[in-house]
Structure P
Amino acid sequence: MSNQNTNEFGKKVFFLYPHSVIQEELINHIIQNEFEVYLINDHRNLLPLLRKYNNSILFINIDERLKEKEWEEYIRTIMNKEETSGVQIGILTYNEDKELARKYLMELMIQGGYIQLKLGLKESTKIILKTLMANEARGKRRFVRAACPKNIVTEFNVQVLGAMYEGHIKDISSAGMACYFKKSVDLSPKTELSQIQLKLRSRIVMVGGIVAGKRDDEQGQKLYVILFNKYISTDAKQKISTFIYRTLQGEMQRELDGIG
């Protein structure tokens, strides 16, 4: 079991049985704010994950799948077991019953808040973001990064001194990437790369960047770190963030499937 009491890399944020408004709209706002988010549709297999990621934040949709009393027991189980007691729980619901809210906030004393989605998308997003900030979900990490799986197309090409170079991306965040060039090239730090074309799965993303550094990896290959320009377009940033989210979600889903 990995203990994540140090918050250097931030906290994983799980949404259990997310409402459609979470899946379709709200999730994008949270991703754009650089939180590491996962949608989960299996409350039983989630428990072993929570033991592993015991410093995570969990938002539960109590409107479906289990009855009210069952959800209460499920949440008490997470809170009372030592190996999952560090998980911070929030409630998401359309239920306006004040007594239900009082039970979760005053009796169970959940730390992630009781969010009534009838307040609307804008207000719900604001409350969730505020909750994540208050619980230091980003940790010391400013950007969510994803390692690029070898079975997914993650390539780039860029023109350097009139010649076209291609390569593949090792990992990526909305701030930059670590990458390898397919053919030998010697780029010094601070070299500007004005037109970099990224291929992230089936999506093409255009960015500009600057070489931040290079080093030899364990296999002796030259690994470059390129930081994207600050004036990266909103569209490009959104495509990169969506790629990161889907990549991490895919990894977590494989982990979840391996438990069942």
Structure Q
Amino acid sequence: MAWGKLRWVDLFERVARLYEIDLRVPHANVCRLRCDARHKRPLLPWHIGDQYENDPRRLVIVGRPHRDDAATTARPAGTQDGRGAAEILFRTKPWPFWRYTREILGRVYGSPEEGWRRVVLTTIVKCANASTGRAGGGITSATMKESCIRQAGVLREELALLAPRAIVFLTGSGYDTWLRSLCWQYRQAWEDRTDQRKVVLCGGHPLAWWEAAITGGGPVVRVLRVGHPQGKPFGAYVTRVAEWIGRGQG
């Protein structure tokens, strides 16, 4: 096995250990007693590229919760490994999250395949309410968000391991209440770089667009929370997000 592959496996398994041993999701009290998710089977990161740790951008893309009917692999601890499903979804599916992400990475890194090697894809809430039809982000309850993001702190602790330098939330504004709680070091602070309610034109259509940064305790982490790609003009959306990512170190 190549050295790059070994590093990829190691980082994924470190994140899996975080979920399963350190945070004990989905068996921790906050998961069992407070969270009202229908499907308490936390999804580990969709994908960690084998060159992510070597890439100067260290880009993490965060999506809304998955559908529980995705073809993931159950792990003994009760978590879900979706890496195999992500490979298929990324390369073949026309669904907006996967299609737009594929094109964004192609614009930034020269090809979707090269971008895939250098990026992390994960979800903002790890369990799901939806099992069929559209992705579950639109019906994720406030209790799920509060339990997973702030109280259990799963994404926050995941980011501490990943140490990103740029984070793009393809989530829309429905998670904004919880984003400022994602700083993972005590010296870090969230700084708005635009108004949280900012809207830009995207192919003549309004697009929620909030830029921020996580500062202190190391390199500045660039943050973009943008409207979910569902229903957005493909070319204009991809161009705007790719240009934002490309303004960072490359």
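Miscellaneous remarks
- Label whose coordinates, when Rg/Rh (Cα atoms, Kirkwood Rh) is calculated, return 0.93 (choices P, Q): Q
- Top of P, Q by mean count of other Cβ atoms within 10 Å over residues 104-111, largest first: Q
- Value 0.55, calculated as FRET efficiency 1/(1 + (r/R0)^6) of positions 32 and 72 (r between Cβ atoms, R0 = 35 Å, to 0.05), assigned to which of P, Q: P
- If semi-axes √(5λ) of the Cα gyration tensor in Å, for residues 80-127 alone is computed and equals 22, 14, 7, the structure in P, Q: P
- Kirkwood radius over Cα pairs in Å, for residues 144-231 alone derived as 13.6 - corresponding label from P, Q: Q
- Each of P, Q could give distance in nm of label points 7 Å out along Cα→Cβ at positions 96 and 168, but the derived value 5.5 comes from P.
- If distance in nm of label points 7 Å out along Cα→Cβ at positions 64 and 216 is computed and equals 3.2, the structure in P, Q: Q
- Each of the structures P, Q was assessed by relative contact order in percent (Cα under 8 Å, 6 or more apart); the largest value belongs to Q.
None of the figures in this text is laboratory data; all of them are computed from the coordinates on show. Just so it is clear, the structure is predicted and the values come from calculations on it, not from any experiment. Cβ atoms are built from the backbone, for glycine too; each structure is taken alone.
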